[in-house]
Structures are given as C-alpha cells and as structure tokens.
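S.K.: In structure tokens below, several structures.
Just so you know, all these numbers are worked out from the coordinates, no wet-lab data involved. Nothing here was measured: the structure is a model prediction, and the numbers come from that model. Cβ atoms are built from the backbone, for glycine too; each structure is taken alone.
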Structure 1
Amino acid sequence: MRVGFIYIFLSLLIPCKVLANEAPDKGIVHNTKETNALTYFCEKTRNDLLDCEFTQTRVQKKVKAEELTSQLDQARKLFQSSNEREGKEISQACTDMNEYILVLQGHKQGQNIIQQEKINSMSEMEKKDLINLLKISNAYCKSKTLENYLAMARAEFDRRMRTCGVSSNNWKQSFRLIIDEVSGAYTWVAKGEPIGACGVIQLSRFEPEIENSKLVAWNYISKKIVTNKRENLFPGMACEDLDENEYVFDWKSREHGLGCDYIDFLPF
C-alpha cells in the first residue's frame, strides 16, 4: 500500500518536473483587451534563466467617435480666430480647388506630370473621399459660415475615423524560472531592478497552458509597477500617469473588425 502511494505521488510530480525544463522559444500572443500582438524569440542562458526579444505590433483607430465633440469645439475656435491673411490664402485655395475636382473626375489633366501620376495612383475610394471633401470645402468658399466650416471638420473627422494607425516597438527582457514548491506550478517571471526616473519594475511573466499534463502553449501577462510617481518620465509625461494595468496576451489567434479604409504607419 505504501509503495502504491509513493508511485502515485511520483507520477504526479514527474509532469511538473518535465514541464519545468521547458521554456518559451518563439511565438505570437494576442492582447485580449486591445488590438495588438507580441512576437517573441527566447533563448535559455541557464536552466533557470531566459533571454527574450519582443516586437509589439499595434493597430488602432486614429480617432474615436467620442472625440468628435472636442474636434468641433476646436474647429469653432479656429473659425473665430481666422484673420484677413488667412482669408486671402483660402481664396487662392478655393480657386485651385475647382480645378483639382475636375482633374480628380477625369475631366481635365493635372497641372504637371507629378500631380497626374499622384492622382493616377489613387484608388477610387480615395478619389471619392477627396472629391467629397473638396466639394464641402467649396461650399465654404462660396459662403464662409460657421456651419460650412464645421461641415469640413466633420468630413475630415469621418476620414480619420476610417484611418488606422499601425506602429511597432521592440525590447529585450530577461526572465527567471519560479516554481511553487507546494503545487508544482511554474512561471517565467521578468527579472530586473527599478529602471529610469520613474523606477519602473517589470512584473511580466510567461505562464504555460496545460492540458492533460501536457504543455499546449505559452501565454504572456504584461504588468509593471511604478515606484517613483513624483517624477516625470519626460516633459509633459508624469510617472504617475504610466499604465500599471495588467494585460493578458493569449496564444489563441483572434480577429478584429476595425473598419480601416486607410492605413497610416506610425514611428511608435
């Protein structure tokens, strides 16, 4: 009976020990809250140490629907502050606008080869959106009212609502293996000291997804804490404003419907 108990006990421990020897290698994990994902490449430097390189790719709308009110408020201020010099510039723009609409509609050739080549490279959707904006702007040219000015702002906002920004950033992080001696559960936890003026400490970790005592894949949990919230990371960015929320990145792929008609590649 005693031998049987020992056998059962050891059989429960063996999967944990085998899994503890495994570590994240390479893969992609998906943010469960936002439209971004991480690719990672990791290498063991010791049995209990892991060095990883990450690339985060983010796709998000340039503006959100709830921002329209503030954008229109800003447009009202710009309309009220317009001066005579701006009025002359608008008059010239209005003259050029009518010509450009004819070119976009194919009724007239561009002013030069460069302009015509640019128009030829546009998709029908781009031409349609630009013609719509120019016609709305032309209405403002004929009657410079606040209503017509706000119509231009709305048209531009609508286009930006259908524009998604794509950005990426890279970083390196080391992890150490942590094993719970009671449960046998293990994770690879970020290794590091407080960094920078804000004293940021990384608490991110890799957690294994286990089914039937077998490793299926790795999930990643992103988390950091700020130990010095009185400082500034840089002018205009306070340490206390840094994001300390926890984000789960799941190995299961997912699709996002953002309605992006336009893509804008961003530096970060």
Structure 2
Amino acid sequence: MLDNYIINKNEVHIWIIKIPYVYFNINFHSSVSSRFKLNLNHFLFIKDFNKLMINEKDIKKGFSFYQARDQICSLISKYSLRLLLNNYLNLKFQNYDFEYNKYSKPFLPFDINKLNLHFNLSHSGEYILVSLNSNDNIGTDIEYINSNIDFECLKDQFFSKYELEIWKKLNEIEKIEYFYKIWACKESILKGIGMGFSYSPSNISFDFISDNNAKIIHSSFCLEESDFSQWKTNLFKIDNKYQSAFSVRKNTFQVKYINWNWEKNII
C-alpha cells in the first residue's frame, strides 16, 4: 500500500473510492434526510486521527446538506482527499487550509507541497475519484449515467458545432454514450485548466481517437490556456453505470488506477 503513495514525474495516479454508505446504514438510492440518526458523529469524533483529517470548515459544509447521503459524500470526499495528500507528502496528519485560485479551484499551500503535487477530485453517485500528478495541471470527472435527463436541452450548452453535427447522426442509445463522454472530457479539461464553467464547454471540440482517448481539435481563445495541444484526455469506466475521464497537461505519462481499501484506510 505504501508504494501507492510514491508518484514519479511521468505518472498519473487515479484513486477510485467507493463511498461506504453501508457503514452509515444508508442506501445510496434512498432519500433519507439528516433528521434520521446516523453514526456520522462516530466517524468524525471517535478517533483523533479522523479529527485531523477533517477540519471545522469541512464539517460545517458537510452538515449543510439536507440529505444524509450528501452529508456523507461531502465528508468522505474531504477525508479521503486529505488522507491521500498527507500520505503522498508525508505530512504526518498535519492540518492545513487549502488555497484557491480566482475560479475557486483548490491547491496546496506552497510551503508544504514539496512534490509540486497537483490534484483534482470529482464525485458522482457512489464514487469519488481523486487524480494526482507531479508538476502538471490535472482535472478529472465522473458522471453517473442517467438516461432520463433532457439531452436535447443540455447539448447546446456542452457541444460545439462540430460535436452537434456528430450528435445528429447517432441513434438514441449512441447519443447517451456520446453525451456522457463529451461531458466527462470537457469537465475534466475545464477543471484541469482551473476555470471550471467560467470557460464555456462549447468553446472546445473533442474528437475520439479511440474508446479511451480523446483529442481537442478546436478551441476558442482561453484566458488561462494558450495551447490546448499540450493536454491529453483519457476516458475510463469503473462501472457500467458511470463515465469517467481525466485531463493532464503532459505529453507522455503512465496511468496508475488504485482502488481505495477501506479496511486499510479504516474509518
């Protein structure tokens, strides 16, 4: 397990974390509200170790959600991210506040980030993804595939003209797959450059080189990125119900997918 916390400059690490809703006696698909008694307090306060992983800001934000599953997702996301960063940087459970760019993307304080570690987090449904890379910007996204949303309404917000032309030629099943591939790719690149939706996703055109690789073939002027050709975008699936992607500003790299083990990262 310790080897997983050593990252080389030519590596991208993707941590796959399944949220342990069962630990809190919660079914992800239920809509139980926070008025039901949970053992969240046990998770937060039973161990000094856990207190160091989640600070007061994290706790306040976590409990601001109405649904119990959203509270759990928020707290588990913060817990696992901080634990990972502390292990990679050998911080001995040091507590710290993240810093943020002008678009609210978090980054580590420079005085503790000895590896120049870049990270990004995404969550959807039952999963959390954490992507890490040394020296270069990175973004990641995971989407639960919901075939009941209004694709016709959303496509104009996400697709470029080039992508819309491809969309028109697809059957209904193909449209669902294409939509989520484009969505995951664009969210990952926008998070990677640090702008989020401050830069319109329709300004970028993706083409799929293979099932697992996408390439930006056109982009409009972007304040924070002058050369999108430096970015590589990979697609992957951890579950048939989810579409995932990550984008990294690196020409060549090796990807390491790591499944989080709750028995070793005990809560």
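S.K.: Suppose you compute log10 I(q)/I(0) by the Debye sum over Cα atoms at q = 0.07, 0.08, 0.15, 0.17 Å⁻¹ for every structure in 1, 2: which one lands on -0.47, -0.58, -1.15, -1.32?
M.R.: 1
S.K.: With mean count of other Cβ atoms within 10 Å over residues 121-128 derived from the coordinates and found to be 11.4, which of 1, 2 does the value describe?
M.R.: Structure 1 accounts for this read-out.
S.K.: A value of -12000 was computed for helix-only ellipticity at 222 nm (-39500 (n - 2.57) for each DSSP H run of 4 or more, over all residues; to 500); which of 1, 2 is the source structure?
M.R.: Source structure for this number: 1.
S.K.: Name the one structure among 1, 2 that distance in nm of label points 7 Å out along Cα→Cβ at positions 57 and 145 of 4.8 was derived from.
M.R.: Source structure for this number: 1.
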